[in-house]
Structure P
Amino acid sequence: MQIIVGIIVQEWYQSRALYEAVNKLITNGDFENAYKMAYEIPDKVIKAKAFSKIAVEIAKKGKNYKEAIKKAIDVAYDINNEEQTTKTLMSLAFEFLNLGKIDDALEIARFIRDVSNRSKIEAEAALKLAKEGNVSEAMKIINNIMDEDVKTWVTSRLVSTL
């Protein structure tokens with residue numbers, strides 16, 4: 001048992017160190033080497049976080065980030081824990097919402113299997129669209145939200161947004 005715990009701890013520290021290296025490479029704009037380094041991260045959750053960070057930072061630089069999003073989603077699905085996969089995808093979707101990339105956030109949300117959590121992303125996207133003055137598109141999204149509680153919540157928030 002002690003050996004297994006030691007291996008897990010060692011893997012985690014190695015993963016954190018590699019994640020920090022990925023961050024430095026991203027800061028330097030070296031996305032190619034950041035990708036290579038991220039592939040070497042043994043912890044799947046940290047690896048997914050690294051690929052998500054790469055996708056977000058590429059998008060911030062105004063470069064083509066579509067392949068980076070796809071890779072981040074693929075790596076999130078490699079995590080052997082549905083709850084953690086959901087958290088990872090939600091975090092990525094919210095990052096893209098914060099960047100104003102609503103269509104990308106909605107695309108990422110499609111990969112979230114948990115209806116309630118997918119609905120939360122859709123609701124936030126709808127509110128963002130409404131704040132931008134695109135109420136008809138916001139209503140289309142709201143009408144397609146599957147979680148009735150979230151749909152009710154976002155509809156009431158929409159009224160206060162207008």
Structure Q
Amino acid sequence: MGEFKFEFDKLLSKIHHNMTKLEEKSLCIDRNLNLTVNELHLLECIKNGTKGDDGPTISAIASKLDITRPSTTVAVNKLTSKKYVEKIGCVNDGRSVRIKLTPKGEKAYEIYCDYRKETEDALAECFKEDERKLLAAALDKINVFYAGRLSEKESEDFEF
């Protein structure tokens with residue numbers, strides 16, 4: 001059983017590495033987005049954290065991505081200088097700043113979503129229907145396993 005875990009962990013690491021490299025190649029290089037994969041994930045977090053006209057705060061982004069506020073501020077500032085996001089002062093609280101995608105950021109996010117859909121469709125074609133169901137169930141069990149070993153806050157349903 002121990003040998004299986006080693007190979008299993010190794011396989012998960014390889015999958016993660018290859019997914020990230022393919023995102024980088026397909027989006028950052030082939031589609032000429034001057035963004036890193038981490039910056040694309042940050043755009044996704046900002047987009048999904050936007051409610052109506054209100055974008056998320058630096059603190060909300062940091063909490064969702066489980067990174068420090070100073071690191072989040074640096075990353076947001078970099079995206080601001082690249083014109084993918086903008087900082088908007090909160091009307092109700094002058095100290096609070098909301099982060100929103102600019103039209104350029106919205107376009108990059110749209111390209112990212114299109115890529116993810118294309119990849120998901122292409123991957124689905126590699127499996128028969130019963131294999132897809134089995135794989136989805138197995139991946140869900142893996143997620144439940146890892147989430148069960150975290151605290152409730154740490155294991156929240158993570159979505160960008």
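Since every read-out is calculated from the coordinates, none of them should be taken as a lab result. Please read these numbers as outputs of a predicted model, since none were measured by experiment.
Assuming 5, 26, 34, 24, 10, 2 is P(r) over Cα pairs in 5 Å bins from 0, in percent, for residues 95-142 alone as calculated from a single structure, say which of P, Q it is. The value was obtained from structure P. Which of P, Q yields -20000 for helix-only ellipticity at 222 nm (-39500 (n - 2.57) for each DSSP H run of 4 or more, over all residues; to 500), as computed? Only one of P, Q returns -20000 for helix-only ellipticity at 222 nm (-39500 (n - 2.57) for each DSSP H run of 4 or more, over all residues; to 500), namely Q.
So Cα extents along the principal axes in Å, for residues 63-134 alone, computed for just one structure, reads 55, 25, 23; which one of P, Q is that? Intermediate results must be reported in sequence, preceding the final value.
Numbers: P: 40, 31, 14; Q: 55, 25, 23.
Structure of origin is Q.
Quick check: 20 is what I get for relative contact order in percent (Cα under 8 Å, 6 or more apart), calculated from one of P, Q. Which structure matches? Write down the numbers at each step before the final one.
Values: P: 13; Q: 20.
Label of the source structure: Q.
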